[in-house]
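In the part that follows, the structures are each spelled out as structure tokens.
Bear in mind these aren't lab numbers, they're just calculated from the coordinates by the rules spelled out. Note that the structure is predicted; figures quoted are calculated from it, not measured. Cβ atoms are built from the backbone, for glycine too; each structure is taken alone.
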Structure 1
Amino acid sequence: MEFFELHPDNPQIRFINKAVDVLKAGGIIIFPTDTYYGLGCDIFNKEGIEQIFQIKNEVDNKLFSFICSDLKDISQYAKVSDYAYRTMKHLLPGPYTFILPAAKLVPKKLWSKRKTVGIRVPDHAVTIQIVKELGHPIVSTSTTTRKGEPVIDPFEIKNIFNSQVDLMLASNNISFKPSSVIDLSGDEPEIIREGAGDVSMFK
């Protein structure tokens, strides 16, 4: 695994480009978000998604979210109602995962049985820059042990995933709290998980 430390606000573009090159080549990376470190690949890399299931020791019905660069990007991969748009515009970028009806562009492997997907726009310059340079979303699941316990120390993460991941970008500005998960796929918003983001507007 290649390992690089980046500035959280002004990430070095040469390291961003290395990550993008790995993703374009079908590889898997670890990257910082505003909640936890993420483990991910190009959203259109079916083999990479399967490999992440194996790395995480997850069954196939486990759902992974994916990261978009902004609201405009989200509209290509999900059906966004006027209410959902206004809500996300107010809260993003931030520590939220929004459940939305999937658009046909999203690989069905990432769809729930209800044909929904989980989408994030984290408030972290490194992640957003990767997605922008790649040109489309990246699959994202938090770095955990095989027992499902979050791993937060970057050097411990490196040791655990060293032989399974191609590149890791380490940085700061990480809360190490889970994202709040809000379902905006129905007529009324539903709080699925209360995490780092403020959810008072949905109560």
Structure 2
Amino acid sequence: MNYKSLKDFCIDNGVELVAVSKTRSNDEILEIYNQGQRVFGENRVQEWLEKKDQLPNDIEWHIIGHLQTNKVKFIIPGVTLIHSIDSVKLLNKVNQVSKEANQITKVLLQYKVAQEVTKFGIDPDNDLGIIEACRELTNVEVCGLMAMGTFTNDKNINKREFEKLVSIFNRLKETEFKNSDLFKIKSMGMSGDYDLAIEHGSNMVRVGSLLFN
């Protein structure tokens, strides 16, 4: 699928497209940028640091990969949205560094709904600690949730996982974040399952190989 058809599909469905640019060269990124894309996602902090100053400054950078606390200081200020908040420790670190930088940082809470043990994320059945931590934030705005589906050809598995995240989102929207206008993002769906994710409630997809190959 080319960029324009995917972008049009996302627009028609009210979905934000994040172009996943990890491992991609600056020229490859610029090719998509010159077609109108402004939101790009990087997995690794070091790779993002090497790219950001060589590319247009109106790009909105998202950090979508697992984030270590010792790397937080390198991305604040700088990134528009952190997708991968998966622990109280990381959340508090982002809040601390944001306070030192005198800014509000937008983040998503990453939930583990996939079956693979290698996936990171908050346990849906044990999230009280991080929800309580959200109440104490001064310099972080929680804007929604993120999840990764299981890498499988069984779409029924992914369907259930996406529905699970939407259920968690709805629960939190009705309780902890009922007064937050910014708590609205459901980031789920990648190159292999973005259409299924959108069908089941995603309003932000992270697509890489489908765009760049």
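For percent of Cα pairs over 24 Å apart, which of 1, 2 scores largest? Could you put the intermediate results ahead of the total?
Working: 1: 34; 2: 40.
Structure 2 gives the largest value of percent of Cα pairs over 24 Å apart among 1, 2.
So if we calculate relative contact order in percent (Cα under 8 Å, 6 or more apart) for every structure here (1, 2), which label has the highest result? Kindly include the intermediate steps, with their values, before the conclusion.
Numbers: 1: 34; 2: 20.
Checked 1, 2; max of relative contact order in percent (Cα under 8 Å, 6 or more apart) sits with 1.
Thinking only about distance in nm of label points 7 Å out along Cα→Cβ at positions 54 and 142, which of 1, 2 has the largest value? Could the numbers behind the result be given before it?
Working: 1: 2.6; 2: 3.8.
Largest one: structure 2.
helix-only ellipticity at 222 nm (-39500 (n - 2.57) for each DSSP H run of 4 or more, over all residues; to 500) computed as -10500: which structure among 1, 2?
Numbers: 1: -8500; 2: -10500.
That value comes from structure 2.
Using percent of Cα pairs over 17 Å apart, for residues 6-93 alone for the comparison, can you identify which of 1, 2 gives the largest number?
Values: 1: 60; 2: 48.
Top value of percent of Cα pairs over 17 Å apart, for residues 6-93 alone goes to structure 1.
For distance in nm of label points 7 Å out along Cα→Cβ at positions 14 and 182, which structure out of 1, 2 has the highest calculated value?
Numbers: 1: 4.1; 2: 2.1.
Ranking 1, 2 on distance in nm of label points 7 Å out along Cα→Cβ at positions 14 and 182, first place is 1.
Work out which structure the value 14.1 belongs to, where mean count of other Cβ atoms within 10 Å over residues 102-109 was derived from one of 1, 2.
On the way: 1: 14.1; 2: 19.2.
The correct label is 1.
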